[in-house]
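Got some structures for you, see below.
Where a number appears in this text, it was derived from the coordinates with a stated rule and is not lab data. Quantities reported herein were computed from a predicted structural model and do not represent experimental measurements. Cβ atoms are built from the backbone, for glycine too; each structure is taken alone.
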Structure I
Amino acid sequence: MKGALVLAAVLALTLARASVFAPPSRTGQWSLAGSLERPRAYATAVTVKGGDILVFGGLDENDPRVVNPTSELISPLTGKVTTLPGKVPGRLHQTATALPNGHLVVAGGVEWVSDHFQSVDRVDVFVPEKNAWIEAAPLLQARSDHGAAALPDGDVLVAGGNYNTRPLATSEIYDPRTDTWREAAPLSHPRVRFSMVSLPDGRVLVAGGLDQLGRPLATTEIYDPDKDRWSAGPDLSTPRVQHATVVLPNGDVLFIGGQDGASGTAERFDHVTGKMRYAGSLVTPRLVEQAALLPDGRVLVTGGSVEEPGRTNWVPFTDAEVWDPLTNKWRAFPSPKEPRALGDLVPTPAGMFLIGGIGTGEAAHRSIERLTLE
């Protein structure tokens with residue numbers, strides 16, 4: 001009887017896990033789904049309330065303006081691309097954080113001034129009900145290449161980044177109800193170009209990036225909003241920067257690829273145990289890739305740049321692969337049509353959309369590709 005109870009418990013646990021990560025059973029096909037108004041590299045593309053995809057920011061080195069001040073909406077159902085009438089200052093390396101009411105807070109970044117980029121304190125809020133931007137209170141500290149994450153009470157935490165060329169450790173919190181910023185506890189050390197995600201228990205995880213000397217980091221930190229305090233988290237298995245990050249259905253966090261020795265590796269932060277777990281070796285090593293969660297719980301990665309000794313430029317390619325959480329392994333997947341790095345992979349009920357980025361010769365992309373699962 002006791003053995004039967006143990007067997008039943010194991011079966012229940014297996015079924016519970018399977019309900020979080022459904023068994024993979026689908027492949028897919030890519031097709032051209034339209035074009036943006038202007039080529040965009042380093043842009044941000046996210047789904048907004050109502051289901052459309054908002055695209056903003058980014059640059060085109062062949063455009064006299066360099067950075068793009070317009071925003072575009074993509075309808076996943078029809079493929080129609082609409083340029084919004086209002087403009088916001090063109091910039092890149094900003095953050096975008098969704099609020100509980102569906103509004104989107106875009107904070108910081110760099111703008112092009114005469115002949116150089118400059119960090120800004122500008123904050124704009126996108127209101128999807130009106131398809132309009134509202135200028136919000138500025139950051140306390142101008143910054144770019146920083147991180148941002150939503151807190152349980154609806155506030156937004158912003159941390160780290162660069163002020164022009166000076167790495168930052170400072171943090172601040174935005175209250176959208178009062179449109180005000182307040183200081184928060186700083187990171188233990190300056191950190192740039194890192195991952196920053198909200199955890200299921202309300203805390204915030206920061207991982208990898210670069211330190212103040214430009215060296216890749218393996219360290220992590222965890223912010224407790226109740227105590228306004230950062231504490232050390234578990235180290236990554238390898239220093240990781242220019243990598244991809246995906247939050248899994250159960251709240252764990254998957255880190256994929258990156259610069260140098262991290263390019264062919266993946267690992268998962270287990271939010272229950274607080275430990276890092278091995279997450280397989282990539283089929284194709286890569287950095288600055290696109291990654292997103294598929295409906296069946298697998299993680300799709302597309303393109304990115306080849307990481308090779310002596311590389312001085314981005315070398316975009318097409319290869320795609322998927323991570324299966326049930327086997328903890330990566331395997332090849334149908335690839336997009338065009339080489340692409342530094343783009344955005346956006347999941348919608350109508351399919352996965354691959355938007356912007358750079359292609360062959362580091363030229364900015366206009367093309368939009370769509371993955372239809374079969």
Structure II
Amino acid sequence: MHFLNRAAVIAGACLALCLSGGAALAEAPVPDISACDPGAPCATPLPVKVVVVSLFEIGKDEGDTAGEFQLWKERRGLTMRIPFPQSFHDLYYNPETQVLGMVTGIGTARSTAATMALGLDPRFDLSKAYWLVAGIAGIDPEDASIGSVAWARYVVDGDLAHEIDAREIPADWKFGYFPRQTKGPNDMSGKPDPSGGEMFQINPSLEKWAFDLTKGIELPDSEEIAQERAKFTETPPAQEPPFVLEGEQLSAMTFWHGKLMTDWANSWVRYWTSGRGDFVTSAMEDTGVLTSLTYLDKIGRADRDRVLVMRAGSNYTMPPPGVDAATYLLRENEGYAGLEAAVENLYTVGSVVVDELLGHWDKYEDATP
């Protein structure tokens with residue numbers, strides 16, 4: 001079964017020819033992988049310079065309310081559809097720029113499976129690809145405002161743990177959820193073991209390079225998110241217009257919310273990073289992506305040092321003063337106040353990094369920043 005849309009291949013090739021005066025195609029013609037079944041051997045795999053990893057899309061891939069993928073597809077010319085039946089969503093590719101867009105699906109299980117499926121697919125040459133995980137998140141109002149974009153230095157898993165119902169915990173415990181290496185949330189003597197899959201460090205030099213490249217970007221503001229952040233009178237960072245920062249990402253399959261859970265998240269990240277990290281964003285999928293890329297790196301199918309994770313705040317991880325956690329969470333489930341700003345700012349900030357990589361590929365092809 002050969003599903004690849006040949007018209008898209010031709011259109012992409014024509015676009016490359018028009019934009020480059022013929023040089024791009026003369027130097028590196030786009031391989032025709034239409035004869036290659038998904039997951040099957042391919043004589044000439046597609047070269048990939050950047051993989052943009054989105055986690056979900058709201059409706060259609062174009063023309064409606066934008067989720068994480070839509071702006072990348074529309075604005076990056078990801079017109080070449082590549083069937084990907086072994087995962088959640090088909091892939092889209094730009095033959096000229098060699099940018100590949102994927103949507104993993106929500107949750108750690110889907111993100112792990114999707115990333116591994118792509119990494120093992122012989123139709124693609126990912127040996128020099130940079131991976132940009134770009135998704136929305138809950139954001140800690142003690143660190144930033146909705147619409148802000150955080151580059152992660154560490155990605156921490158929030159699922160592998162011990163748990164006792166909060167109604168049954170000892171009186172001196174703040175949380176009933178604690179690391180497996182410890183004897184409770186007050187025991188910090190157990191040393192974190194990164195090999196267990198609970199914590200991943202992003203390549204420090206690459207992350208610093210991406211942050212330095214984008215930290216001065218002035219992100220747009222809007223009346224809607226200004227009204228929402230004005231409610232957070234006790235946390236000044238939450239009242240600021242959107243900005244770019246560094247801060248850790250906590251991945252957990254449960255959509256948690258509230259002041260006490262935010263306190264737990266900060267404690268959890270401090271433990272797993274040995275005090276070097278600061279919890280800023282809450283999402284689900286990133287430890288799944290990094291688990292697969294860590295394994296793929298060992299067989300030369302991906303480069304673990306070429307991974308970046310950025311998350312933009314679509315909602316706060318706890319309510320403003322005077323509002324209870326349940327009420328605020330259920331209201332946010334009807335529509336995140338910062339969704340539009342978050343997806344727009346993900347694209348704005350991420351594109352600066354993608355443009356730099358593509359514009360100076362001779363510099364970044366063989367050596368990371």
Practice item. Compare volume of the Cα convex hull per residue in Å³, for residues 238-357 alone across structures I, II and report the one with the greatest value. Key: II
**Study point:** When distance in nm of label points 7 Å out along Cα→Cβ at positions 38 and 294 is computed for each of I, II, the largest belongs to
**Key:** I
Check your understanding: In terms of distance in nm of label points 7 Å out along Cα→Cβ at positions 46 and 182, which of structures I, II is highest?
Key -> II
Check your understanding: Out of I, II, which structure matches -9500 when helix-only ellipticity at 222 nm (-39500 (n - 2.57) for each DSSP H run of 4 or more, over all residues; to 500) is calculated?
Key -> II
Review point. The value 3.2 for distance in nm of label points 7 Å out along Cα→Cβ at positions 102 and 334 was derived from one model only; which of I, II is it?
Key: I
Revision key, fill the gap. Comparing relative contact order in percent (Cα under 8 Å, 6 or more apart) across structures I, II, the largest value goes to II
**Study point:** Answer label among I, II for the case where mean count of other Cβ atoms within 10 Å over residues 150-157, calculated from the coordinates, equals 25.9
**Key:** II
